[in-house]
Structure formats: structure tokens, C-alpha cells
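What follows is a set of structures for review.
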Structure I
Amino acid sequence: MTLSQQTVDQIIRQEILVDDLSNQDLARFCELANSTYRDGNPIISDQDYDFVYLPVLKQKLPKHALLQSVEPEGRGFSEEKVLLPEAMLSTDKAYSWLEIHKWIERLEKSAIEINLDIQSIQLKATPKLDGFAGFDDGEHLYTRGDGKKGSDISRVFSRGLQVYNDSSRGQGAGEIVIKQSYFQIHLSDSFEYPRNFQASLIKEKALDGKAQQAINEKAALFVPFVQLPTWQGRIKELIDGFELIVADVLSMVDFDVDGVVFEATNEALKAQMGANRKFHRWQIAFKQNKDKAQVKVLSVTPQVGRTGKITPVAELEPTLLSGATIVRATGHHYGLVKEQGLGAGSVIELMRSGLVIPKINKVLKSVAVDIPTLCPSCQTPLEWESDFLMCVNHHLCPAQVIGKMEYFFKILANNDGFGIATIEKLYKHGIRKISQIYLLDHSALMVMGFGDKTSKNLIDQLKRSHTEQVEDWRFLAAFGMARMGLGNCENLLKAYSLKEIFGLNLSRISDIDGFAELTAKMIVSGLVAIKPEFDLLKSYQFNLEITFLQKDYSDFSHELSGKSIVFTGKMNSSREGMKKQAKALGIKVASGVSRKTDYLVIGENVGAKKIQSAQEFNVEVMSELDYLMLIN
């Protein structure tokens, strides 16, 4: 099922926010945005796709096909697909220095595995062109297609297209692009994006006069990647001068550029790292999105969250920011609204920097503000709790009840279909608790107005939610207790099992490292509140992965504490369980053998490289049985 044009338009205009989309609708919109982009008629900007929609898709559906394989080209290429002379993979993306740093760590780890001195790793950086990817073998020019097969578009050279730097044909992978300076002067009145124009060069239909003129004047070109200007250096140079290097590389060419491509050039290292189905592991593209604007606030609307917190949402004068038209942003809490004078007629500095939701950086012009006195969902009088305006009608407020039910399925993250629209519909038919949802069957959903296929899918997803394994701390967090996010739930279950926590008192919880007395009080009352619902859901026997209890070893000092261990090969015991037990004993668990490794614990079918590395670095090797005897 595809999205309706009305829904697509509402998403583009941000009348439907990305966080409000169901998983299915988000995936369909990303597929459509990708397809139209590759077809040369993008419905949203490349920046919006990369910084708004794709991060949420990665978070909600990390195994979606768009994230696992090379994105297929758009619908405008109907020609028969032919095998490419070489595979053309996509490029992994990084949106922060932290992600680049993690990539560098992977380079270093792979270098150690092949005994390559880290200091000798050579890197290069080139501009990431935002054009049409193709492969030129000297006789034919192919689109990238799915990375293995593409369309023959050699006609573009027959039309007079030249190669960048007046160089020769047959230089492999590259992109068809248009000079930025030329586009702004001659083409921006006729084409919204350079990509629209680039697509016109490739299509089977005859070229219009402007396109042919751009080719004749060598403004439109095929740029082989090997012809791009580069920065070259070593890892330390990149770390020390990252921002300057990025700024320099971004300004190296007069083409549309949407990032910087970093790659290792050592052939042995590239061979060691290899590739997955989508991209080469030795290469990564850094994309940044920093922009700000002064924006007028039209109104401030209160919204009720699942905890009763009232969040002010600023409705804005439509503003183009980083390629997206922004019409609203969160004001965080009403304490800030009061303090900064955020209201209708105020002027704010709005910023986006790789964020899904635009951020109000500061209020530039303050106004008198209206503070709501009644909950917009249930009309209960609101109360102040520090800087937060709260609705205390926690059990009956529709927005809170709906929010808690949606939150449960969202945090479980092992099901689909129970987004806000589905939960709202269930609420209208008297559903108020998660346990009531699990009592529903196909016929009950049909009576509520769900279609036959939708009802079947929802029942299947309910079954999936308790049969697919999920961490016990994630299951506990799904109940949405105050101060009990994923991290605190995991830490609590490292100290006490899920069966024990409901019998804990204030002193036992506050004795756990990281739990202050105020937090402990909130946890005790929260556990009391969720106990009836928790007991009802127990009958569904959720498939829980049990957290290893660190308290088993709390008074136990072991000779391996502080040592670094690598587990490798097929073990008779659960390797993940062995890792958790080791960490509970204070042992450092690593994934690769290095000079810092103390022990290599081996099972069956161990790779020769790890054994060789252990010998080279004088690391002690022990069997699984010897390790377990030593531990126990």
C-alpha cells in the first residue's frame, strides 16, 4: 500500500511530523523520497532526507532495505539493466565527529590485525559530489543502478558531454554534475535543484536548448572520482585539524557538494576491512547540517505528554532552514516560556544541526506570554512542579493514557503497527490499558473498525511482541515509570532480578550505585503503581533476555579483575553470557587481540589470525574449560 498524495504533501509541509509517522508510513515516505531523488525530481532536499527522515528510519527500522543495500535508481530509467564492469557501492555516512572517530578506531583495529603500524595509515579526503553516479569504461557509461547492474546511458557522451579537467574517457566511477556558478546564473530560474537539471541530461528524450548549451560550454561534466582534488595525510593530522580539513575540502570544486569522503588508501588495510552489501568499510562520508535563522512565532500551543508534562510548541512563520521548511519547534517547558517571553509575536533564533527537531537557540524579541491554566486534553487544572507545568490527572487524562500505551510498544521495539493512530482508535473504543490490548482478538478489532488484513496484522504483531526476545530492562522501561529510562532499568536489574524488584524498599534501592534517595522514592512508588498491570502481562510469558546480576560478585575479588580478555571461536557456553560475567568481575572484554590483551580464550574453529596475533603480542591462550575453571 502506498501513501496518498495528500499524506505525502502533509509530510513535506511538516503538517505531519516525522515522529508522528508510523513505521510503515516512514519507510514508504523514505522509499518515495529516495526514488524521486534518484529520478531527478526530489520531493524533499537531500539534507532533509539525511538529517530528518533517515536518522529516524535507522532508529525505528535498522534492518530496512534502504539501509542494507545500495539504493536503487529512480523510476526514470526504464532501460534494460546490464552488469556493471565493477561493483558501485554506496558510501557509509557520518553526521558527527564522534562517528568519524569511531570509524578511525575501526581502521586502527583492522591495522593491528594485519600488523600494520597505525602511524603509517594513509588517508585522503575528497568532496562528496551531489550529482548522478555513473561508471565510464571508455566505451559505455552506466548508471549505478543497484550497485551491480545499471542502465546504459552512453547517449549522454554522444550529446557532447565532456570529462572533467579535459581528461580521457574510461576512468571508472564518477558523477554527472553541473557547475554551481553556472547553475545559479543560467538555470536556477528553470530548475529548483541542480539534480533536476542533471536528470534532464540523462533522460532518453531530446535535450532542451539550455541543457545542450550547458554541455557545449563545459558547465555540465562527467567528473571521475580519481580526478577530484584531495587532502592527504595521516590519522593524527585528521584528528588535529578535522574542522579546517572539512572546510577546505568542501570549497575545492565548483559543483554541488554535500559532504566530504574520507578513505584509507593502504591496499592491505582496504583488503582487510572489505565491504558489506551496501558500502566499503574503509570509506565514510561526513555530512554536516548547520544553519540558523531569525523566525517570528505565530502562536504557542500546549501539548500533553504521557507523564502529564505540558510542552509548549511554537508555531512558526514558515522558514526555509537547511533545505527544509520549518513551521514548528518545541519550547521545552513553560518555565522557559515565562522566563524568555516566548509567545505570539516573539522573534527567535532557530537552529538545526543534524537534529530531527529544530531547536530554539534563544529568544531575540520577548513578548507577554499566556500560560495555560487547564489541561488541553482533559480540562483538569494544571499545577507547577518546579519549571514544569503538569496535568496531575494521570489515570484519566486521554493524552496521558494514549501516550503511555503507545510508549509501551515503542520501547519494546520488537513490533509494528501500534503507533499513535492505532492507539487513538483503540482508546475511542474503550481501551485504557496495555493488558486490555493483549486480550483483543481479530473479531474485536474488526468491530472497532479495523479492516480484515489490518486486524490480522495487529494480532500477529501482538504475538510477535511477546515471542520475540527482548531485554528484561527494556520490558521494564516500557511501563514508563518516572526516572526509569532504559539506563536506570538496566542498572536496577544488574543489582536485583525482575522478580525481586517489587519487594525492594527505599534503602535497598538507594544503596545501588547511581540511585539517589529522591530517585529511589520515585522508583518505589512507580513499582507499586505498575505492579497490577505487570502481573497481568506476566501470563503472556514475554521472551525476556535476563540481565546478568552483578551483585553475585559484589564482594568477590578475582585475579583476572582489570585484565583484558578476548573470546573467540565457537563456545559450549553462551559467549554473550561469558562476556557479561567477565564484565561483572571487572574484566575488560575486547573484540580484537592487541598489545593490551592479557588472555585469548578460545573455543572451536578459531581463526588463524587471532592465534598468530596472540603469539606475536605474547598473549596467553587458554581454552574455554580452563577459563571457566579459573573463573569459578
Structure II
Amino acid sequence: MSETPLDPSKIKSILATDCGSTTTKAILIEWREGEFRLIVRGEAPTTVEAPFEDVTKGVLNAIEEVEELAGRKFLEGSRIVTPTRDDGVGVDLYVSTSSAGGGLQMVVAGVVKTMTAESAERAALGAGAIVMDALASNDGRRPHEQIRRIRHLRPDMILLSGGIDGGAVEHVVKLAEIIEAADPRPRLGSSYKLPVIYAGNNKASDQIEKALAAKTDLSVVPNLRPVMERENLGPARDKIHDLFMEHVMAQAPGYRKLMEWVGVPIMPTPGAVGNIIQTIAKQHGLDVLGVDIGGATTDVFSVFGETFNRTVSANLGMSYSISNVLTEAGVPNVMRWVPFSMDEKDLRNRIRNKMIRPTTIPHSLEELMVEQALAREALRLAFEQHKAMAVGLRGVQRERTVSDTFEQTGSDATIVDMMALDLLIGSGGVLSHAPRRNQSAMMLVDAFLPEGVTRLAVDSIFMMPQLGVLAEVHPAAATEVFEKDCLIWLGTCVAPRGQVKPGKSFMTVEYTKSTGGSERHEILFGDLQLIPLEAGESVRAKITPAKGCDVGAGPGKTVERELHGGVVGLILDGRGRPIALDPADPNRVDLIRAWTHALDAYPEPEAQPVG
């Protein structure tokens, strides 16, 4: 890695790679006509496993494809030239992310499961880790069971926390002794000690060092919960990133060489995605929710206020984990989204076929509809898990007055506020590569149930990881490319919270278009309506919900909001929140077909010949 401080004003060309578990993606970003834009993209198989066992071979292959497409040279032999030379060879900056080899896998431990262990889990997830297990003094497992669990998992590192500064030390010291007794071995490399980060009660630091320093590579950082009322996750997250580079990446085949090429430290892919979402939220003052649905896992990221949360649903995905989606959601919940009649046996057989051939894609419209019904439930379940994790600090005492009596908020209440949400971003194959963008928009709306006024977007080619690591050194370039080339703006969803009687007026939307002419749309309860509004267009609209329903200003109150267009347009959602969709309703298929028809999600079936 370059030791010279980078000057963003001198960076005019950037090469960025993401080393995934199967594919390495490379993108070229350049300063063109007063702005940073994506120029070309290339990819190649990742080469971290046998027979190559050198991640840089896949990186070089992906960059060679970029060279061919861009008509420029960036390599000299097996080396990336930085900065750009006078003869035009090379780039000013090279950055990379990685999830190859299974990404960053961690075990966290805390004294109380719903307090310090939960804070430790948030710190690890925010740093881009997969949390394999969360140990706690009160998790119901006996010490020998916890020891056996640590030995079995073989994580890349362990994060230990517990107690407030100056408080009791015995419980966190006991956890340290359990880790010492386990004598954990790292997943990668057998010649080095497992990294352990202690981020707990400062009064216990000496005893923690006595227990762990000899058998592990111990790092001590400031407490995650220095006082009960405050979390301090930053130092632990920074240390996780440092150790990811020093230990995990250094042990993976070829990564030492890659670490010498990059201009900023390699980041775990999920941590980089979280970084770009936080950057966008901060620069524009937005509340943002992002999701990446893959074959085996679904990651959900959120920024509400200044609080960032990330969760990984390791058992919810669209290929390898698709049977888990059916098991957790239940057959009725999946079938309620299918816009044609089918029996349970047919659904199970279709899913079994997908389990046998997890990398196949739908070959018929019916297969596509079933897959997208499953995607809705995978997204919904992952979001429910995210909301359960994104909560206020537990264990905090609050003074309450008479006016608080009827409020339901508290430490267990999620901080995810769908009425406050400004932007919902979808990523992953089933969303980014849906045959019609209208299908992507409908899946996002059905799964997340946005309330009020929410912009919708999908990641065009999944370049969020590369832009996330770029944001560390050049946030302006990362933001510009993210908004202009990474995101495909679908449009805006307007959805009041609440319900009225079927067929009654639910909301009216009034606006004047820039081309002239006023429009007024009245939405009946239960209806969906799609209004054309091109990407780049916007209107200032008055939105009036029905009495007792809320679109952001309170029950029945009118709001004025900017509505942005997109490749789909304006979605006026009159189905209420929550959507009442009974799987046993005999009119369910007709209802789903009416909604998909309203959003032009699927092609109309051809008329069947009579007789």
C-alpha cells in the first residue's frame, strides 16, 4: 500500500476492483468534462482457491479486460502502474475490496446478551464481518459448551466486550478465561495467533491481558459501552479493519502482493457497501435503507439520523439458501404473492429444482413469478431481522413523565422509521437484473412497505463496494459516480399509513408539471396507480391522505413534497399499511394480477383460442 498521502485534487483516473467469492469485478472511473464518470467495467473469475491460489491473477485478468475496452494500458508486466505516467500508462489510484475466501468471519462475546454482546455484534457487522456466533455470560450455554463452540467455528478474529468503565470485572474476565481455555486456532494460516480485540471495562484490561496475551494476538481498544447510556463503536470497528488487513488478508493467497498495490487499505465488501451508504446519507442529509440480496445471504444497511446499522441474514438467499426462505416464511406467505393459481406441491417442487441447480435462472414467466414471490419474502424476513437489531440501547434507564405513558418507544423499539425514509436502494441479482425495472420496484415496495414519500433505486452493476472504499479517500468522486452511474432511479413511491373501507377515497395527489398542465389523481383504498414521470423530472405535489391516515404530517393532513421520476415513474400506493393480503382469500389471484397490471410488471398473457 502506498505510504504517500493522497491528494484528491490530483486524482483524475481510478481503477477499483472487488474480489468476490466467485468473480472479481474491475471498474475504471475518470474525470471527464468536469465530472467523474464510470468509463468501462470488466470481470474475471476469482483465483484465490486452487489451482491458482493467488488472488492477483484474477485481478490482473479483470484489469486486462478493462484495458481492452478502454483502449489504454494500466499494467506493466504483472504490476499496476500508479500514478499515471507522462506516456499515459497507468492510473492515479488503485483501490480494492474483498469477500473472497468467505470474507471476514468473527465471533463476538459480551457479558449480557441483550446489551454488551449486542453492541459487540453491531460493531462487527458495521465493520463488514459475518458474525458466526455471539457468546454471553447469560446465553444459556455452560462454559464447556462455549469452549467447544469457539474451537469448532475457527473464526478470523474475536471481539470481546463487557461492563461499563470502572464497573465490576468478574464476568468479562470469566469470558476471557473461556476464550483462553478454547485456545482458538485461526481459519487461515497456522503459524500465527488468533487476533482478539478487547473493547470492554477499562478496569479489567490488566486481567484480560494476563488471561489472553500469551495465547492470542490481543489488542485493547476503548470500551464499546463506556457508560450505559452511550455506545462507542468507532475504535473497535477501526481495529477490526486494521486486523483484517494485517492478519486475515495477509494469510489469504496472493493478498500480500495486492496490499502493496492499493492506495488505501483493502476493505471487506460489506463494510465498503455500508461506507458508501453512510457517505450518501451524510452528504445529502438523507435517511437511507439499502439491501443486497445474494444467493446465500441478504445484507440490510440503514442510516437513520446519524445511526448506521447493518445486519446479515446468513440463511436467506435466492439460490443456496432458497429452501430456508420457504421454511422461515411458510408456504402461504410465499404463495400469496404468486399471480396465478398453484398448489403447495407444485411450489415445493419448483424450489427443490432450484436447490438441485442453485445457479440456474428462470426460463419461463411462471418460474420468474415464483422466484420474485420468494424474493419478496426473503427481503421481508431480512428486514424484520434488521429492525430487531437496529434498536435503542438496552439497559438504559429513562425518566418518564405522564406524557410518556402512552408512548410505546423504548430501548426495544426499532430506530427504523419508514415514514422518515428518504431513499430505498436494492441490489443483488434478483433486483438488479429483473427483466423489467417495474418488477424491481414492485418487489421493493411489497417487501419493505415504505410509508409517506420514498425514492426507489437499484444498483445497476453492483459497484457499491468499489465506491465504498473509494469514499475513504475521495468521497466527491465516489458520490458523483454513485448517483450518476451506479444507481438506476426507479421513481418515487407515495404510500399513506393506515386503512379505510375498501373502495373509499384513500388519498389525492395534485401537481403542476414543468411542461404545463395540472394533474389530480384520486386513489381508492386497495388500488395501485403508476403515473409516468421520466428520470430527471420532478414535480412539487400536494398529497392529502384520507381522514385518520398519515403521509408524514399527521392523520388527514396535507403535505407538500418533491416527487422525483425514474425509469418506472410515480407509484401511488393505496393498499394501506400494512397491506392486508390473506393467502386464503379466493380473490387473491385477481387482486395480485390487478396490482401487477397497474404497475406493468409482467407482460399481458396472450389470449387463448376458444375450443
Quick check on the output: 0.80 is FRET efficiency 1/(1 + (r/R0)^6) of positions 165 and 269 (r between Cβ atoms, R0 = 35 Å, to 0.05), derived from one of I, II. Which one produced it?
I
With distance in nm of label points 7 Å out along Cα→Cβ at positions 109 and 149 derived as 3.6, matching label from I, II
I
Using the calculated result 2.1 for distance in nm of label points 7 Å out along Cα→Cβ at positions 309 and 437, pick out the matching structure from I, II.
I
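Every read-out reported here was derived from the displayed coordinates using simple, explicitly stated rules and does not represent laboratory data. Quantities reported herein were computed from a predicted structural model and do not represent experimental measurements. Cβ atoms are built from the backbone, for glycine too; each structure is taken alone.
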